[in-house]
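> Some structures to go through are shown next.
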Structure I
Amino acid sequence: MPDEPSGLSRSVEDYLKAIYALSESGTVASTSAIAEALDVQPASVTGMVKRLAESGFLTHAPYKGVQLTSAGVEQALRILRRHRILESYLTERLRYSWEAVHQEAERLEHAASEELIERMAEALDNPSHDPHGAPIPTRAGEIESTDSFTLADLGAGVEAQVRAIRDDDLTGLRGAEAAGLLPGTRVRVRQRRLRDGFLLVEVGDRQTTPREVKFEVAHRVFVVALPMDPSPERGR
């Protein structure tokens, strides 16, 4: 397979992006985790990890997973920028649906020229976030740092705001959209029903009926805790 415009193969770019995503979410980028994220065999991951380590893109500690080097992070952020700008352009200008745009961007992110990506960004007035709320890295390789965790980690009674939804799983996207868990929406967990496998969540207006959100969906919704409102009415 010929190299992509970056000089890296598509598979290398996919691996770097997947490892970055695993590390960003706090998951150890183990061989099994990478294999699951990319839907490949663990034996294939072992070979690619060795290749990427030899190329200086990552370090590998046996039994502790892999970590990207500064060169690996730079490349991962470059491909993330391409993907998220493509998602933004396809959604805003070509009216792709919220749930379908990810797969289309996956197909285009390796082939589009840098000039095309930057023209898309300029046409959109250089967006800071993609349609799913994820921050878009800058051309200089900088990315917004936010203290966030998932809805599944949110304690009962804590109010938060949805920051982003992971876009690499169609079922998760549909579940989040169906529950009204869109970027910018305020949420508060009423109950954590672990045995039943779902959270009871107030979405938006506190006067609305709480909704059942499966843990598998909640794990894909990133939120930022909001300051507690000290007014007496909030506790009613």
Structure II
Amino acid sequence: MSSELRLVWVYPDLLSTYGDRGNLLILARRAAARGLDVERVEVRADRPVPAGGDVYLLGGGEDGAQAHAAERLLADGGLGRAVDRGAVVFAVCAGYQLLGASFVAKGARRAGLGLLDAHSDRGPRRAVGELAGEVDAELDLPTPTGLEDHGGRTHLGLDARPLAKITLGTGNDGQTEGAWHGTVLGTYAHGPALARNPRLADLLLRWATGEALAPLDDAWPDRLRAERRTAARLTRRR
């Protein structure tokens, strides 16, 4: 295993709502706890996306920021080249939508990056609240939870697998939540997502390193996860 891991936070000036920068902090912390040297790179929208990253992170954002980010990323091409060489991408909400073929922002359909076989449009109402689901068995993860706050609906093609089947909330379309293909994974879950789902962070690290990871003492995160799952069950009964 390489002793250095390069984490790239893409466009924090455009895509960074609801504490999504916490995903970068969690990844860095869990990598460092396993003895990996971590380089954290934050790339603003006026700078090129570096080609040599191991994990690329995108957060949520408002419509205007999302549309601008898509235009910049398409013109830059760096994220697509990184995926072509096997880099990991983790995207949340607006960042997740722009990984697909297209999305709607400011009332117009916009071109996405085409890194996931999906497209997004607008739903009849905004999806707000707790989000949970039964995760794709191939990923071997505990039940993912998070906070959603979005007006979009995402429709998956044949080459994209849902991250989970919805048990609470709306996610993509009321049936599924998120999507993944290869080493690209997107979700509507804020929270931040990797703080609420540390095993998901470990999955991204395994993809990036190609190696099994030493276990960590997750008693405290597991206790918090149990509290959130209890809160989700209470929400569902109302």
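Every number in this text was worked out from the coordinates using simple rules, so none of it is lab data. Just so you know, these numbers come straight off a predicted model, no measurement behind them. Cβ atoms are built from the backbone, for glycine too; each structure is taken alone.
> Out of I, II, which one gives 0.30 for FRET efficiency 1/(1 + (r/R0)^6) of positions 66 and 210 (r between Cβ atoms, R0 = 35 Å, to 0.05) as computed from the coordinates?
I
> Additional query: Could you tell me which structure in I, II was used to calculate Kirkwood radius over Cα pairs in Å as 17.6?
That value comes from structure II.
> Once relative contact order in percent (Cα under 8 Å, 6 or more apart) is calculated for every structure in I, II, which label goes with the largest value?
Greatest value across I, II: structure II.
> Name the one structure among I, II that mean count of other Cβ atoms within 10 Å over residues 130-137 of 22.8 was derived from.
I
> Determine which structure produced the value 15.1 for mean count of other Cβ atoms within 10 Å over residues 50-57, calculated from the coordinates; the candidates are I, II.
Traced to structure I.
> Given a value of 21.4 for mean count of other Cβ atoms within 10 Å over residues 114-121, calculated from one of I, II, which structure does it belong to?
Structure of origin is II.
> Given a value of -9000 for helix-only ellipticity at 222 nm (-39500 (n - 2.57) for each DSSP H run of 4 or more, over all residues; to 500), point me to the structure among I, II it was derived from.
Computed on structure II.
> Thinking only about distance in nm of label points 7 Å out along Cα→Cβ at positions 82 and 146, which of I, II has the largest value?
I
> Moving to a separate point now. Distance in nm of label points 7 Å out along Cα→Cβ at positions 18 and 34 computed as 0.9: which structure among I, II?
I
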